[in-house]
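Throughout, read-outs are computed from the coordinates displayed, never taken from laboratory work. Keep in mind the model is a prediction, meaning the values are calculated, not measured. Cβ atoms are built from the backbone, for glycine too; each structure is taken alone.
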Structure I
Amino acid sequence: MQDMRKLAELVKQLEDQLATCMRCGMCQAVCPVFAETGRETDVTRGKLALLDGLIREVFKEPSGVNERLTHCLLCGSCAANCPSGVQVLDIFLKARAILTAYMGLNPVKRLIFRGLLANPGFFDRFFQLASGVQGLFIKPASRYQGTSCARISFPLGNRHFNALAPVAFHNLGIPVNSAPGKSGIRVGFFTGCVLDKIYPRIGQAVVRSLDHHEVGSFVPRNQACCGIPALASGDTASFDRLVRHNLEVFAEEGLDYIVTACATCTSTIKKLWPAMAGEFSDRERSRLDDIAGRTLDISQFLIDVVGVNSVSTSQKDDKSNLETITYHDPCHLKKSLGVSAQPRALISANPRYRFAEMAEADRCCGCGGSFNLQHYDISLSIGRRKRDNIVASKSSVVATGCPACMLQIGDVLSQAGDPVQVRHVIEIYADSFD
């Protein structure tokens, strides 16, 4: 009983935030997980009620509450549509951290986060080795999405996925430090894990685009994960360690902006680093706030700062030969940061494409990072709805601004046998230089 009282006191620090929820149920209409399960505990209102129950010591099994909290994509759809302005993601992440500290971190997650993810050098070497031997365990699945599948279903099941790149982006020999040209602008490029290990071509497109506009770039090789996988599992110790590492890596003076090509990394740096970082010194906190304030998605940077101009379809030559392209809004880009027009404008800057808006473009694709690993059946079902909307747009290419979304969309399109390519917005733009 004493232990439950202790937990109740810990959760009570969230009480004021919980009280802002009016229990109106608006979150039900937009939650992709609730749409699949219909369970009240899978929607925000239900989860907040569970946390309130812990405070009042109504519930005696914190593990059960924690399990329901992880039944969430952290997509932010509820927060973006909440009439009361409840800071849902902050509440859920803090609650996961409290429960994890109380119950202890899962041993497997401890090994992954603290033994692997929080040690960037070892993390890079591990995936370099895995890339070399993966051919023994996977086989090609679809040439359109470039996906593979497991030769033996366990432990990956029937997933179709993009394999690890033969050479990670940080090993491609990209110049790590260049001076600005006519733009007079110099940026740091935060790559993120999925881009670095699976989609180095996206990183190459970013560097090509910066070079094209004579923007100086600083691309440190020893970058670490932004920390969101650890934070989402309640491991604040690993999150803080990763934040501190990246603060040192990007301590380079003379950077006007930090750009990323990953919606999740952008949102994490801008929103979660300042909100969720632990006991940092005043100097660290000042540097953290400074970097967060200067971080931009690559499409936002090119459109709003550099001033790239889009071209309407009516202005494009030989319209009969235009390839049709559609766009998926990553949740962390549109709902968390309000970046939606810029990626579309960047796509439209390539004269070879005709843009077709898909239905429910901003509906979650169902990835959710570790959610996809823990609840693949629900993740896949949500993803199939996205696949249907992509196919209905009659596009041969679907673009997005998040490598994790690319993995999820590639999976559902590949499993359905659809001849649709999945590409990053910056790849589409960089192709216009050819």
Structure II
Amino acid sequence: MRYLPSSPVEDQALLDAIGVPAAESLLAGIPEALRLGRELDLPEGGSEQEVAWQMMGQANRNMRFCAQFLGAGAYDHFVPSAIDALISRQEWFTAYTPYQPEISQGTLQHIFEYQTLICDLTGLEVTNASLYDGGTACVEAALMAVRVAKKRSTVLVSRGLHPMYREVLKTNFAPHDDLHLVEVGLKDGVTDLADLAAKLNGDVAAVLVGYPNFLGAVEDLTALAAPIHAAGALLVSVTQEAFAFGWFESPGKAGADMACGEAMSLGNKPNFGGPFLGFLAVKDAHKREIPGRVVGQTKDLEGRTGYVLTLTAREQHIRRDKATSNICSNQGLVALRANIFMHLAGPAGLTGLAELNAAKAQYLRERLLELPDLEPVFEQPFFNEFVLRYQGDYAALEAACLKESLLPGLDLGRFYPEYQGCILWCATELHTRQMIESLVEILARVPVLAEEV
């Protein structure tokens, strides 16, 4: 619990200095309907211990799941305790903004190592020091593609891209003057090559495709790259589940010019929706247009290895109107966790974890398909997520699972009208055979349980 050692007199002095009569006046920008309108329901003059107990009681009202089969962009993986121990070492507690390398070597070194590992995973030559999240990374990739392509103002986006990433693109890319966002349809769960070919023209700067996509299907980047490159456009792969890099061919080797997405799975827990970790890697030829920070390795006058910010111009941080991006910070702590996780796992470890994820998902799908109310929608290869059509009532299924402290898959009808009645299921290395069998047993009894719920 944060301790704020300020007295009422000091608080009033602060308010007087900024010309505000009361602290509540600072909330004027928030609509009245969204404000609490009363004091917090806490013990009057309670001790720190009493308040902590009350807050703990509130936290315990949250439902705790013994197993969750929901992925859709935020994945539950095992996080080694060594990560929490290592991130607290003092060498990481250097200046937050590493403008002065002489006092920021710890921060700069771990960012450089993170960049190196992301380049290894994506098969591309240059990456930045991380972005806020997967959706932000998509926006930065799209804007960068327009700068690289020059005189081209259209970006095609596969409908298989994460729906929330597409919304972020509509908010942050499409409103720009003379920029256009065009959606490419799906066929059998993957990007429709015929629709893509029909929409590729001389104004298309890039095409964004999920790898794997939101439906869990594995897109054939090599097949997509041929017509995209023939049209003079760039192929951008978007990966929302970083564990997939341990099993798939790297995007760069499969034909992608840029790779972006979400790396939260690497050493971070999905705590109520975050924190997330966006990544963006590009070919060396495009490095001058990459947004955000890039850390480079160098030698000092005595020949010692050192690390410094490179490529990024001062305009990136000061003269924002001339910057390549409005992002000049990075997810330093989250990237550090990812860096440590990748070092602990190593290439063989990440491959083993990826294979375990794929195997668990295969087993889950096989068991679910033994139930009469579930059937396949398409037969595309997948990683640790897949789609099944449910013939029953999803609300009853969800209620039955929640009653047993299990979180079921995502009802796709929320985002895709054409997949109404379909469920996106996910499995990771944390799912035991017992968890999967418990889910199957519950679903087998849903018609009976629906009458009781």
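As an exercise: FRET efficiency 1/(1 + (r/R0)^6) of positions 179 and 379 (r between Cβ atoms, R0 = 41 Å, to 0.05), calculated from one structure in I, II, equals 0.40. Which structure is it? Attributed to the structure labelled I. If helix-only ellipticity at 222 nm (-39500 (n - 2.57) for each DSSP H run of 4 or more, over all residues; to 500) is computed to be -11000, which of I, II is the source? Source structure for this number: II. Taking distance in nm of label points 7 Å out along Cα→Cβ at positions 155 and 371 as the criterion, the top-ranked structure out of I, II is II, with the highest value.
Structures I, II were shown, and distance in nm of label points 7 Å out along Cα→Cβ at positions 43 and 387 at 2.7 was computed from I.
Comparing percent of Cα pairs over 28 Å apart across structures I, II, the highest figure is found for II.
Match the computed value 19 of relative contact order in percent (Cα under 8 Å, 6 or more apart) to one of the structures I, II, and report its label. Label of the source structure: II. Using the calculated result 3.7 for distance in nm of label points 7 Å out along Cα→Cβ at positions 27 and 259, pick out the matching structure from I, II. Value 3.7 for distance in nm of label points 7 Å out along Cα→Cβ at positions 27 and 259 corresponds to I out of I, II.
Taking distance in nm of label points 7 Å out along Cα→Cβ at positions 35 and 195 as the criterion, the highest value among I, II goes to II.
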